[in-house]
Structure P
Amino acid sequence: MTTVWITIALLTLGTVAIKAAGPVALGGRDLRPRAANVVARLAPSLLAALVVVDTFGGERTLALDETAAGLAAAAVALLARLPMVVVVVIAAAVTAGLRAL
């Protein structure tokens, strides 16, 4: 077995252990309201952070490129309360159009 496969196996076991820790620790009990609020806000915050890093993160610099324009177009489309499919198409079209130029 190579080092890569050993690493993958260890990471898999670690992921399963982390995911199992919550249900094992809580034992079917409900979270306190404050903790439930924190958990409810974790996924959107992490998604927003990933979008920002992926959009503006360059090689240790702030990158303003076509992706940032696509994100801005998506924000405008969301403010206009367009359907999500239309928002994605607009963002992709703006990004692709600017890259084609």
Structure Q
Amino acid sequence: MSDQLSGRLLAAARVLAGVSRAELAQVTGYDSDTLRLFEVGGSALLSPADSARLQSVLDDFGVVIVPEAGGMGAGVRLKFTRQDTKQITRLEGEGGLIGSDDVP
């Protein structure tokens, strides 16, 4: 997460994660208009502090920023495959009693 984030990558990551700008604003503490300005900044790089803060939240949403390498530009991708996501959703939705995970 040492690479800086651009507005385009932020927008792509947010959309890929299926997170609205309002939801991202709520989690990050940034104003929704500030996030919009970041995104419309296009290829402009965010400050290192803003970049690190947003990348940390995007990581929590399951998005990985792929840095520039081998003559290819930066991009975004999901940490989990669709199958993994379905399985996680199924397991989280099972319900039942909540208990300690510690085994005696």
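Every number in this text was worked out from the coordinates using simple rules, so none of it is lab data. Quick caveat, the model's predicted, so the values are computed rather than measured. Cβ atoms are built from the backbone, for glycine too; each structure is taken alone.
Couple of notes before you dig in:
- Origin of the value 0.60, where FRET efficiency 1/(1 + (r/R0)^6) of positions 13 and 53 (r between Cβ atoms, R0 = 30 Å, to 0.05) was derived from one of P, Q: P
- At a computed 1.5 (distance in nm of label points 7 Å out along Cα→Cβ at positions 5 and 21), which of P, Q: Q
- Cα extents along the principal axes in Å from the coordinates reads 53, 45, 26; which among P, Q: P
- Computed -15000 for helix-only ellipticity at 222 nm (-39500 (n - 2.57) for each DSSP H run of 4 or more, over all residues; to 500) - originating structure among P, Q: Q
- Structure responsible for 30, with relative contact order in percent (Cα under 8 Å, 6 or more apart) calculated and labels P, Q on offer: Q
- Here distance in nm of label points 7 Å out along Cα→Cβ at positions 29 and 77 is compared for structures P, Q. The highest value is that of P.
- Structure from which 1.2 was derived, distance in nm of label points 7 Å out along Cα→Cβ at positions 61 and 85, options P, Q: Q
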